[in-house]
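So, here's a batch of structures to check.
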Structure 1
Amino acid sequence: MDGAPCWLLTDEAGRTVLGRSAAFCWGRGVTCSARMPAISGYACDSIHLPYLLDPLHDRCGVAARVWLSEVADPRYQDCNRVSGTLWTTLAEFRRPAWVGGDADVRVRLRMALLAAADSHPHAEIRARLRSLSLEDLAEAADRIERICEDSRRTGFVPQAVCQAGMAVRGAARREAGDGWLIDTTARKYPTSAWYAALAAACACTDLSTYADMAVSREVAARRPAELAASAV
């Protein structure tokens, strides 16, 4: 395959559903085609990124399965998303251990913060976003509110920063047990995961490095052996 690897997320039964009628069952070496709409997945170097962006796109959920794939006619929608009419799933890879685990929320928030920092023109704001601790989400919510206020004083608040702030505040409310009703109604994910994915996407950059950095910072330093993604 040329360029970045292509990944397809499916539900836990190995299926994808397009629209109201088209459904596909995948496995090793399976080829499926669809034109309206085309099949969409991810073109990225990080196996973590499809799970991090899933709340924004396919919403397969934390039990999703990930497949290394080949796309016969790739059409790149943005820096990380690809679609095509003919996909072949080459091999299934293990779901990263952080997905759906204790570190899930903080990994998603960390990537949002790293991507948001990339979008900001002021070095001091970038540094504060990158170094924001997520050990105490209530404190992190207060700090990112101050970051957003200070960013407004500079005259420029990137959309990615606003969405990252929403993600951190939503996660803090949910952890405290006083989340808004909408925080419990998003399909298969809390709304904070959706905001985190949106913040990352708004940065309009290749997110593979930030995805791996988020996992390394929030999980790998504590349990490195659990994170290796290997073919099954």
Structure 2
Amino acid sequence: MLTISRGIIKPRKQEKMTLSVKNAIIDDLLTKRPSGPFGTHVIHEEREFYDSNSGTYKTEIISTNCDNFGWSNKQLFDLNIHTEHSCKTYICKRFYNEDYVSSLTKGKKIAVSRRTNRLWRRLEAAVDAVKEEGGDGIYRVEKRWFSSPLGYLVARDKETAIAMAKLFYGFMCEDGKLVAEYVRSGDYSHVRKLNAELIESAQNDIKRRKERIDEIKQTIDKKNLMIDAIKTVDRGQVSVTAVK
């Protein structure tokens, strides 16, 4: 069944992604039939899909005359909800003021799951498209198949980001499998903050490992003392036995 709605959400495409704009877009996407940006005419249609999580066929609402109910891929990417987990975390905090789903009652957990499924299905394709294309902004550099970032940098496009990653971080990845993933819009001031957090994390990790080294050295020293004591006892007992 086709239905038509006009966009009533006030944030326009050129507006900065403030918290209020972010919440307004997400509120729209969480409705059964999103209206899109102000001035958009959205045609909705029901579509059946197979849900691999439940192993059943379900029905969802899609927009047939425009992608993402009128929202651009970049607008949805700039919501900074790039995984299903971050989607669940946002909903849990936004609507129930809890950091963890485990803190919620059974009924609220079901509501979080339902909202997460709907929102992520409407974000995933846009997020993947922008990550693949890249853009002018911040990139996270990491080894392929590893989740921990090596660092962040600013580049005008993905090709430039990959070239910069190889230049600055290539020595840390001898097999050449470096990945530069587009994270968000931003400039060097944002990158400095992200890199500062990485540096602090690395320094704390080094400190913990050095403390562990000191503990290991102390254990080794004690073991050596124990060995020396045992040898002394053995020599003493041998001497006593010889005298007898």
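Derivation of every value follows stated rules applied to the coordinates shown; laboratory data play no part. Given the structure is predicted, the values throughout are model-derived calculations rather than measurements. Cβ atoms are built from the backbone, for glycine too; each structure is taken alone.
Upon calculation of FRET efficiency 1/(1 + (r/R0)^6) of positions 90 and 146 (r between Cβ atoms, R0 = 30 Å, to 0.05) from the atomic coordinates, which of the structures 1, 2 produces 0.05? Of the structures listed, the value fits 1.
Calculated for structures 1, 2, relative contact order in percent (Cα under 8 Å, 6 or more apart) is largest in 1. Can you say which of 1, 2 returns 3.0 when mean projected area of the Cα convex hull in nm², for residues 42-81 alone is computed? Clearly, the read-out refers to 1. Of structures 1, 2, the largest value of mean projected area of the Cα convex hull in nm² belongs to 2.
In this comparison of 1, 2, the computed figure 3.9 for distance in nm of label points 7 Å out along Cα→Cβ at positions 18 and 178 is attributed to 2. Consider the structures 1, 2: one of them gives 14.1 for mean count of other Cβ atoms within 10 Å over residues 58-65 as calculated from the coordinates. Say which. Going through each structure in turn, the value belongs to 2.
For helix-only ellipticity at 222 nm (-39500 (n - 2.57) for each DSSP H run of 4 or more, over all residues; to 500), the calculated result is -11500, so let me know which of 1, 2 that is. The structure behind it is 1.
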